[in-house]
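Read through the structures below before going on.
What follows is calculated from the coordinates using simple rules that are stated; it is not laboratory data. Since this is a predicted model, take the numbers as computed values, not measurements. Cβ atoms are built from the backbone, for glycine too; each structure is taken alone.
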Structure I
Amino acid sequence: MVVNLAQIKPVNENTYVGVIPSMEYFREDTINIHFRFWYPPDGNGELKPIDLTHDIKPMWYLCPYNQFQNPVVEKQMLVSAVNKNMATVRLTSKDTQYLDFIKYTHQPVLETLEDNPSKFIRAEGSIMFNPHINGNI
């Protein structure tokens, strides 16, 4: 799945954090989620891509739904060599095998690597990790 963060509507006029469409996967699957990062539109409605290759560390955080102080997965995203505004979080079976809840909140975050580092949360959304059916077929 590719999430184009420029097309996500802001929560309100005062913030650029958008809501990512809900996602659903099975625990222990290998999952790739791709994000494209853009600056907010300028006065002409033009979008400028955020270059993730200079002084920015794209991170991805997962926490149980509405438990923002308890992240259970933190991953640095991989920046594309071709699209410098695209980063991918890759979840392995080890990342999701012991998730106790079904519904989680996830956030892609851009961390600056400057003298005064800061974090920019571009969007958040809900993600469900369903257990596999343990049957004998």
Structure II
Amino acid sequence: MSEESDLLLAFSEDAKGMFPKVQTIAASLKENSNQPQLYDEFKAVADAVYAASAALGFKELEEYSSSVKKLCAMCGKSYKQEPGTYAAVWDIVKVYATNFGRVLESAHDPKLFRSMRSAFIMETVKAEQIYARIKN
């Protein structure tokens, strides 16, 4: 096994325990995206993925998780969000949850994980654009 394979397996072992929580939160947000407390919970998951990916050197996943974490922090705040904010962030969370599952599926296939890096970059850009719009 390569070092990358070993790191990916280690990441997957740590992250697979979080996947049921990701699914539960995503399912609840699908029913009603206007639930600030769930964004706080999702932020905690994104933060854990951020920390693990940073420690293992998965830069694109680290940056993607950081962006999702910032968005969820904004939606978790108690002040009223502009119309459409929760729906826009829900779209980012939904894709992040799907990508989280794909990362776990790629634990034994580093080539598949590498192929997802461009998607992580694209989603990071989308998340940062939404964050900039919300922040202003």
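Suppose mean count of other Cβ atoms within 10 Å over residues 90-97 works out to 20.2; of I, II, which structure was it derived from? So the calculation was done on II. One of I, II was used to compute helix-only ellipticity at 222 nm (-39500 (n - 2.57) for each DSSP H run of 4 or more, over all residues; to 500), and the result was -27000. Which label is that? This value belongs to structure II.
Comparison across structures I, II (criterion: distance in nm of label points 7 Å out along Cα→Cβ at positions 98 and 114) gives the highest value for I.
If volume of the Cα convex hull per residue in Å³ is calculated from each of I, II, which structure is the one that comes out at 87? Value 87 for volume of the Cα convex hull per residue in Å³ corresponds to II out of I, II.
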